[in-house]
Structures are given as C-alpha cells and as structure tokens.
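Read the figures in this text as sums done on the coordinates, not as results from a lab. This one's a predicted model, so the numbers in the text were calculated from it and none came from an experiment. Cβ atoms are built from the backbone, for glycine too; each structure is taken alone.
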Structure P
Amino acid sequence: MKLTVVVPVHDDAAGLARLLHSLDLALRGTDILTRVVVVDDGSPAPLDRALPQGALPNLPLTWRRNARPMGAGQARNIGLDEAESSHVLFLDADDTVTPELGTLLRQLQGLAFDFALFAHDDSRRLAQGETGPDEMLDRALWADLAPGPDPVALTQAQARRICRISNYPWNKVWRHDFLRQNAIRYTEIALHNDIEPHWAGFIEARQILCSDRRCVIHHVARGRDQLTNRRGAERLCVIRALEAVIARLLAPSAAAPERACCIGPFLEFTFRLLDWVDGLLDDPAASAELKSRARYLLRHLALNAPPKLAGAVEDAFATEPGLALRFLHWAGSKQGLAPASAQ
C-alpha cells in the first residue's frame, strides 16, 4: 500500500501545521505515505509561506493553490488528480490523526478492499471525557456494528446499516483505482460536497473493510463552525449533491440487487437531511425553493426507477416505519413510486 493524503485548507495555517505534525508523528518510520497534497483554497496569503520552513522534514509535501476560494469539493478533486498512489485519504485542516492511523494502515497492507471505514473522535466529546463522534446516531450505528480494531469485511446487511453514518470525508481510506473506475469525485459546490462520494462509495463498493480504531480527531472550535451556521440560499446546493447520488442509483449498473439495497438508507438520510436544511433556512422563499426542488428530484426518481430499484423502495417503505410518509411529505406521492400527476 502506498498512500496519498489530500488536505484542502483555507486560511488556517495553525490548523494545517497541527494536522501535518500529527501525520508526521503517526506515520514516522513507515514507507506507506508517499505524498501529502495540500490544496490552499484561495487563502488571503499563501499558506506555504506561513508554515515554518523545514519544520516537517519527513513529510513529502506538494502544494497547490487556487487564486480564489473554490470550495473544499473542488480542492479535494485537485488533490485527487495529483495522487499517483494505490490509496487515498482525505483529511481537513481541522483534523489531527492519531497513532491508530499508522496501525490501521499497516493492517491494511496486502488486503483487498474498495474502501476501509474507520472511527473518529470529536474534540467536543473528548473535552467531556467521552469518545466517538458527536452525532448520537453515528455512535449508535458504531455500537450496533461493533467491528473491533482489526479490519473486517462488511456483509451487505452491515454495509446497508453503517452507510447511514454522517458523510464525513476523513473516515475512509480509498483504493485509488476504485475511485477512478467508478468516477467518484467530490461535488464542486459550496456546501454538502462530501455527500456524493460517501454514497457513491457504498453504492459501488464490492469489498468494504471496517475497523473501530479511532484514527482521526475532528476539532471543532465553538463559534467558528461557519459552514454549519450558514442559513441562506446557498444551502440549496444540497439538491445538487442529492441529484448526483440519484443519477448513480438510476444508472444501469445500479439496478443490480446489491446496488438497489442502498436506496432505503439513502432515502432515510435524504429526508433527515432535508428536514435539517429546511430548519436552518431563515428565508421563507429559500425554504419554498428547497421544497420545490426536492419534490422535482424525488418525482424524477419515481418516474425513472427500474423495477429492482422501485421494488427496493417499496421494501424499504414496508420495513422502515415512517419512511413512506416522509416520501409523501417531500415528494407529494408514494404509491407505486409514481408522481401525483400520474395517479
């Protein structure tokens, strides 16, 4: 295994230095890491000049810079295009890695997988003396799966369950050829750009490994979580991310049973996300536009779902309480996956 780490960053020299230092410590003495591609996404002053020269001699750094901010999705794709290694890991400047990452990467050597999923800690929980992600659902999903520290292959049923975790970019080691062969990239939008690769990975993967080693700490500075606090029309770009996943689900290769099994979890995630975004919006016009676009998107799915995918949706309606009603709420129709105008 040879690994490229891709780091998008905007105007956070201190966070970047902290991340790179932790990466250097975690992987020191191994030959797994071949390149760290740092993509400076239009910081006011170039970040490569802000870091002390020679402070991290063991890291093979490559710098790329956007002249103006283009968003984390585009920055990650720039880094992905630079990668020439067998595997890729995406990290953010507000992450640090733990020694568990080095252990996991050594365990993954020689194993066949499309991506390997691992656990993480959140700085807010660590400050309270607790571990694991901040989201209660994520903690419940990990507890239910209980994979153990050694990477194990997930069954289809296990993958269908754990895919509901938050779509973070920093919790997966990807096989590079898997990303290329399935054209998996980050949606180049201001927000929600990590939804598409998360779900594309679970839709397309044939071999997923999982370990509960907490390899990353995500650091959240209270009062600085600007992306979460955005409440304007820019939130509507979430529809583009969902469109990309639905287009993949509707593709001919996605009609196979192992692909269609993701539709129930994806719809549950979609309705939960739409509820959350709608609750954030402080402009009634933006809220109305969100509902209109979501209705169009779900009716597009209804009209174009091949039989196996439609059957998987009906199965999900039958087995997941409340899912059909939530489809009805957001799409205006559920019967037979047909839009209201066709009934």
Structure Q
Amino acid sequence: MFKIIIRVDASLKMGIGHVMRCLSLAEQLTINGNIVEFICRNHNGNLIEQIISKGFVVKILEMPFVKEPDDKLQHAKWLGVSQKKDAQDTINFLKETLYDLLIVDHYGIDIEWENKVNDYTKSLFVIDDLADRAHNCNFLLDQTYGKSEEIYKKLVPEKCELMLGSKYAMLRPEFSYWRQSSIKRRKNINLNNILITMGGNDPKNYTTEIIKKIDCCQLAWDTKITVIMGPNSLNIDSVKTIAAASRYNVEVLINVVDMAEIMANADLSIGASGSSTWERCCLGLPAIQICVATNQEISSKILASSNIIKLINSVEEIPNLISTFENWGADCSIKSAKICNGLGTTKVINTILRKYDR
C-alpha cells in the first residue's frame, strides 16, 4: 500500500479536465488498496466539493489574490500565485506525512516548483500535454496521440519513466465497460442522437450557437439532441432557453454521472477538444471538435489530419458536416476506436507499481 497525494486544480479559466482525469487515476489507485489525497487551490470554479464527494481528503490552498503572477510559463496565471509560493504552500502539507508519490497535473508548474518539493516525497509523477517546459520527476505521462520520447528527451531526467500516447489516456472504468457495445452499434451509421459537450464551463457559450446551427439542418423530426454542461457553467439559463425554442428535442443535462453510457448511445458528438477526446475515441464516437484553448490545437490538428476527428474553426461548418455524416462517420468511428481502448489508467498504475517493485 502506498500513500499518494495529487496536486491539481480546476477553475473557470482552466476548466475541469485536469481534475477529472486525476479523479479517474485516484479512484483506481484506491481500488488497488492505496491511500490517495488531493491538494487543490480554492479557485473560482474549483471542483473541491466534487472530489470530497468521491471520498477523498482535500487539502485546500487559499484563493489566490495575485492577478499577474511573476512567472515565465505560458500558463502561469492558471496557478494564481507564483510557483515559489505554491511550492511552499504545498510543502506545508507535505511536511505532515511522508508520501510515497506526489502526482502533479498543472500547466503552471515546472522544474522550479518540483525542485522545491522533491525533498518532501519519495517520487514525483508529472502529468503533462504540452512538452513546453523542463521537469525534475521520476515519471511523466503525456496522453496526447502521437507524442514521442524524442520531444521529452531534453525536458526530463535521463532515468524518468515516460508514458506517452493515447494508449495511456486515463478514463474511468465505465468507458472500457461500454466500449464494445458502443463500437458494435456503429456498424450501421445513423444520425438520430447528437451529443453536445463543450466542456465544464464553455465561457464563450459555443453551445447556444451549435444548437442554432443544428436547427438549420434537415434531420428526422424525432432526432434527439443531448447537451451536457458542468455545474459551474455561466450559460446554463441561456442554453436552456435556446434548447426550449429548438425545432428538435433538446435535453440539457447538468453534471451527469453516466457520461460513458450517454456517449455510447450517441451517434455524433460535437464538442470541445481536450481530455474528453479520448472518451469519444474509446467508444468509437464520431466527433466534430472545436479547439477552445491554444494548448489543444496541435493535438487536434494531428487527429484531424488522420480523419480520426473532424476539426472545425467555426460553428458555421456544422451544417455541412452533418449533411455529409454518412460519408465520413463510419471511417471516423473505426479510426478513433483504434487509438484508445479505455485501459490507460491500468497501464499507468502498472508502470508505477512495476518501478517500485524493482
């Protein structure tokens, strides 16, 4: 049994993807008999209560007051304070217990922070997607499709264990559970159920524009449209208003707990690029994706170039892709299902435990 602590945040600015994938990892680590705790800063839009509701202890860092952290990193503002302060705040908790493993999932953290906290944990595990900064860690996970060891060679210590590629995508167990039935039903391509998932916050309110564009399409009268939104979204009321006025049956769901089942029963997903990409791929769900953050662009373009997803720059492109869905839906489904099987969390845990057993 290992004692593990995870440093991760969610906020209106950074979204919820980092916390959700860490929760998936934490739940599986707990099932394997390990003790897992979290350290989270009290940002606006945090998911601290949701983490606690899953049974985990959360050590809470005070809400940041610094508007412009003095830091060189592109995503420094996401941390809310300087790396020096965040590291010290974290160390104050790490001093209480010697943890076997500290897991860090934060674009606002790099080797500067890691050098300060390394003396307070036996091992450090970094989760990254950007490959844009140096790390001092024992493990590094980047679940981005197509990532190679070459890109990280100069960014991590020589003995760092690398886990790269979408085969390591950390999904909840229900996605692997629904995988086979989801893929099987796509042998006959239909378009009766469209899923819209623009992330937990959708600050630019893409969702309302997507519903309007679908309304312009000639679909069967009983076509069902399901909209998934996070509880912290600022646009829930406006989305519900647009949904009620639609010519189609539009259902708006908040903070769902059965996302895998909903995705498995959808024919097409229109959603934000990001960690939910791997959920769709696991289920072979054809997807039209929109980049809502610059860090999503490179990965999304690689996926689109292989026809694994359809990437759009504007919602204006949606009607044309819907009208031609039968020409590309099946191919996208087959290709997407090949790059992620839903067992990434198990692969990650096995890699960690194997290194400890040496």
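The table below lists the values:
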item: Source structure (of P, Q) for distance in nm of label points 7 Å out along Cα→Cβ at positions 279 and 303, computed value 3.2; result: P
item: Entry that produces 1.4 once distance in nm of label points 7 Å out along Cα→Cβ at positions 47 and 295 is calculated, selected from P, Q; result: Q
item: Origin of the value 13.1, where mean count of other Cβ atoms within 10 Å over residues 143-150 was derived from one of P, Q; result: P
item: Of the structures P, Q, the one that 20.4, 62 was derived from, the read-out being Rg and Dmax of the Cα atoms in Å; result: Q
item: Among P, Q, structure where distance in nm of label points 7 Å out along Cα→Cβ at positions 79 and 311 as derived comes to 4.2; result: P
item: helix-only ellipticity at 222 nm (-39500 (n - 2.57) for each DSSP H run of 4 or more, over all residues; to 500) derived as -11000 - corresponding label from P, Q; result: Q
